[in-house]
Each structure stands twice: as C-alpha cells, then as structure tokens.
Structure I
Amino acid sequence: MFFLITKILVTAALIVLISEIAKVNDKLGGLIAAMPIMTLLVILWMYYEGNSDEKISSHISYTLLYIIPTIPMFLIFPFAISKFGFFIAFLISILVTVISVTILNLYIKI
C-alpha cells in the first residue's frame, strides 16, 4: 500500500510541476510535457514491481503505437480553441482521439 501511495504522489507531483513550469514558460512546459517522462516512470514502476522484460517491452511497443492516433489532437486543438473556446476544443480533441484510436484498433485488429 505504501508503494502505491508513493507512485501516486510522485506521478501527481510531476504533473503539477510540469503544469507550473508551463505557466511560466510555454515552450519549456511543452518540451517537458512532450518528453516521455511518464512512460519512463511507468516502466520504472513496472520493473520495480517485478514485471518481466517481455511485459515492459510490450508496454513500450504499444505506447509507441498509440502515439500515432494522438497526433491529430495536437493539430486540431490549437485551431479549435481559437474558434470554439477551451471546453469545446477539449471535447473535440477527446472525440478525435477516441475515433483515431478506434480506427487504429480496427486496422491492426487488437
């Protein structure tokens, strides 16, 4: 239980830190957010918990695969926020991502 709470606190602290940096410097915040910090943290947690190398490798492979359907969200959101405001742009981004992931899953038949 202690390890679970530690994971939650460390992960949450990173998210808060990145969002605070982004308030001060958009470019640096974006750079840090684009880094695979969470992915590296996840694989560290997986390794520490005794997951096999194959399981960790599989996780990384799927993470790479699922980067592809998130790209349209990054292209659409800046345009949509200027036209429709934050919340509509946010909803459009979620919808586009869900549709993109669904299409990818149908294409690769997961």
Structure II
Amino acid sequence: MKRGELYRVQKPSSRDPKKFRAFVIVSRQILIDSRFSTVICAPIYSSYDGLSTQVPVGIEEGLKHDSSIHCDELISLPKSFLTNYIGSLTEQRMADLDRALTIALDLDDVTA
C-alpha cells in the first residue's frame, strides 16, 4: 500500500449513494507503513468542476472513465477497506495532488 494508489471501496459511508467509490491514498508513507489502522484518502468522482482542489484522473490511472480527485472531501478509511486496487498516480499527477491538497488545507508551501 502506497501514497498515490487508487482503490475501489464498497459503500464507504451510509451517506454515499454509490455502491462503490474510488479513493486515492493521500497519507504520508510513514503513516501507511505504521501499525495505525487508518489512512487519509480523497474520494474520486466522475464530475470535474475545474476547481483548484480537484485533480483530473482517468483511464491512465486505471479508472473506467474521466474523473477527478476531490481534495476538499478528505476521509479517514480503515486500511482493511483498501483491498480492491485500481492503479496509481503518475509522478505528474502526484505533483498535481500535492498542489491541490496544499490549496484545500490552506497550507503554505512547506517541505517536511
């Protein structure tokens, strides 16, 4: 399991109308590799509104159609939910994701 990987999750919440929802892992790798049972993920929707907090993704990442990662809707999911691997983000898409997360969380551009 790595940062930037996409997974299809069955009914992640009771409020989600979809039977399955794709998510991308956004947690830092040290947390993913730890014994902590959850990771932070961003949902993927088929809509793209052109917001600076959305990252377009599609077939290249293993999805069935063009979609977008919505960084304004982060959620903590149990690692045990992330079993249906779809694909992973390219280096360029990871840079786009980092930029969108920085905007969504109103962070200064910092290096850790």
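Bear in mind these aren't lab numbers, they're just calculated from the coordinates by the rules spelled out. Nothing here was measured: the structure is a model prediction, and the numbers come from that model. Cβ atoms are built from the backbone, for glycine too; each structure is taken alone.
Taking distance in nm of label points 7 Å out along Cα→Cβ at positions 24 and 72 as the criterion, the highest value among I, II goes to I. Just checking, which of I, II has the largest value of distance in nm of label points 7 Å out along Cα→Cβ at positions 8 and 48? Max of distance in nm of label points 7 Å out along Cα→Cβ at positions 8 and 48: II. Which structure, out of I, II, was distance in nm of label points 7 Å out along Cα→Cβ at positions 40 and 56 calculated from, if the result is 2.7? Label of the source structure: II. Computing Cα extents along the principal axes in Å gives 48, 41, 24 for which of I, II? The correct label is I.
Of the structures labelled I, II, one was used to calculate helix-only ellipticity at 222 nm (-39500 (n - 2.57) for each DSSP H run of 4 or more, over all residues; to 500), giving -29000. Name it. Label of the originating structure: I.
When relative contact order in percent (Cα under 8 Å, 6 or more apart) is calculated for each of structures I, II, structure II gives the greatest result.
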